[in-house]
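Have a look at these structures, which come just after this line.
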Structure 1
Amino acid sequence: MRIVYHLGLHCTDEERLLRCLQQNVDMLADAGIAVPAPALYRTLLRDTAVTLKGAKTSPEAQSMVIAQILEGEPAERVILSWDNFLAYPQWVLRGALYPAAGERLRALADIFPDHTAEAHLAIRNPVTYLPALLQKQRGRSSAEFMEGSDPAALRWSDTIRAMREAAPDVALTVWCDEDTPLIWPEVLAAVSGHPQADEFEGADELLAQIMSPTGTKRMQAFLAEHPADGPARRRRVVSAFLEKFGLPERLEFEFEMPGWTPDLIDAMTRAYDEDVARIRAMPGVTFLAS
């Protein structure tokens with residue numbers, strides 16, 4: 001069995017992928033792919049990882065956990081999604097981004113040591129990610145949230161490297177949240193493992209949220225009449241329709257962080273671009289690019 005962890009991250013997916021997969025649960029089940037209800041595994045896996053304290057689950061215990069998650073139904077691939085798998089929002093920033101990510105991923109993999117595990121996550125430019133994450137903090141000021149962390153020094157590659165070192169047997173798939181509207185079918189295919197992910201019901205939900213209804217209908221009609229012969233062709237079509245029918249208020253993220261100057265924001269964005277290139281070159285990482 002293959003255990004697939006969709007890790008989010010916070011302020012990227014917002015459970016959009018899970019909703020889409022659940023809309024297609026019957027189609028996926030026919031292919032041996034299970035998308036259990038979150039209530040069946042989120043607390044269970046968290047509590048199991050805490051109980052193990054670094055140990056590995058026995059074969060008997062693995063069977064019991066899997067039976068609870070799948071409710072006795074057979075499956076070859078099980079998709080588990082939660083943006084709190086690696087940390088709750090208040091613990092994401094502690095001098096680094098997700099400093100416990102390696103430990104948490106190892107703990108998840110150790111729950112099912114006799115099965116193959118893979119993990120998927122989106123990253124986001126810290127320029128917009130940190131203000132968005134701040135909005136998830138309860139009653140904390142920006143100073144309390146940053147806790148002295150240098151925003152220009154934060155690197156997603158440190159997080160990914162820690163995950164690879166702690167759990168080298170877990171393959172990672174990474175993409176940029178900024179690219180998600182263009183590569184959404186590839187994201188769905190990578191996580192679900194289903195070859196016809198572009199035909200999923202609700203596959204255009206993301207674009208419908210950032211494109212006018214007229215534009216969405218025209219794009220769907222165009223693709224129906226002129227089917228894309230590959231991901232690159234589809235991305236070009238989506239880009240063209242977004243340029244013409246995109247909703248500016250949905251495409252732009254306005255924020256204000258005390259002390260952040262235009263020079264700092266430019267430097268952080270350049271560092272993010274360099275960091276993405278660094279992650280793309282990492283062994284054991286599959287990067288979905290636009």
Structure 2
Amino acid sequence: MFELSQLRCFVATAEELHFGRAAQRLNMTQPPLSRQVQLLERILGVTLLDRTSRSVRLTPAGRAFLLEARRILRLAESAALATRRIASGDAGQIAIGFTAVSGYSFLPRLVILSNARLPNADLTLREMVTREQVEALLTGRIDIGLVRPPMDRVEFATARVLSEPLVAALPNGDPRLVKASLTLADFDAGPLIMYSPEGAGYFYNMLTTLFDAHGVAPNYVQHVTQIHSMLALVHAGLGAAIVPESAMSLHFDDVQFRPVETTPDRPVELYMAWRKDNESPILQTFIDLCLAEASPADPDER
């Protein structure tokens with residue numbers, strides 16, 4: 001099989017149609033260049049160049065092989081460049097798991113930033129609840145998870161990338177809209193669309209803990225999993241809902257939002273998790289990008 005060095009010698013000679021100029025172009029002397037071209041012809045079993053004392057011309061076989069030789073050299077250069085980019089952390093594939101709520105704000109910002117800063121990164125996005133992401137991280141189906149705490153697996157490294165407050169979603173005409181902000185007591189005995197304990201356990205546990213701590217007992221009229229479904233039910237007038245601030249970006253008609261005072265004041269947390277033994281060169285580059293996108297007060301590596 002021929003070698004890349006032989007192809008380079010042939011291409012240079014075919015383009016220059018002069019052995020001396022081709023050798024000068026490749027920073028070599030003419031005799032070894034001629035030997036490389038002759039060896040290539042012997043390997044292929046065809047004459048690529050007609051040589052006389054006055055001229056060098058491509059044979060029909062040489063013209064056809066020149067196209068293929070150029071293509072092979074371009075592929076080799078592309079492969080080398082891609083390999084160097086991957087080794088340096090500038091390129092590669094990253095599979096990202098994310099919760100539905102993180103897809104409202106943090107994930108879109110991260111994708112935009114990645115496209116700008118890491119244009120050679122190939123992102124695969126997979127929406128999963130936190131429990132599914134843990135399994136996907138363990139089996140290598142994803143490289144990074146955007147998950148809800150707690151995340152106590154010893155196999156994982158984690159960093160907090162976002163914390164946000166809770167807001168009340170209220171239908172038009174709700175008397176609580178006269179207030180600039182609400183307290184948890186404003187939901188006592190009133191109709192509230194609540195999270196499902198099975199499908200949205202993180203938010204269900206957060207709210208029930210907050211309500212119990214303040215002696216508040218809302219009237220749970222529905223239990224649902226997805227926040228956009230909650231807002232649709234608020235729009236229908238079934239009751240209020242308490243959602244993370246990022247859900248305000250969904251813009252449901254006839255649904256208005258008010259801040260909810262809680263302790264801590266930003267109880268909704270989003271963490272990034274990855275396997276400690278993941279040796280993908282681009283992974284650390286991407287992790288640094290995630291932490292840069294987090295607000296200065298947010299990152300809290302654990």
(Q) Matching task: 15.1 is the computed value of mean count of other Cβ atoms within 10 Å over residues 121-128. Pick the structure from 1, 2. (A) 2
Q) The value 3.1 for distance in nm of label points 7 Å out along Cα→Cβ at positions 249 and 273 was derived from one model only; which of 1, 2 is it? A) 1
Q | Structure responsible for 19.6, 57, with Rg and Dmax of the Cα atoms in Å calculated and labels 1, 2 on offer | A | 1
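Values in this text are rule-based calculations from the coordinates and carry no lab data. Because the structure is a prediction, the values reported are computed rather than measured. Cβ atoms are built from the backbone, for glycine too; each structure is taken alone.
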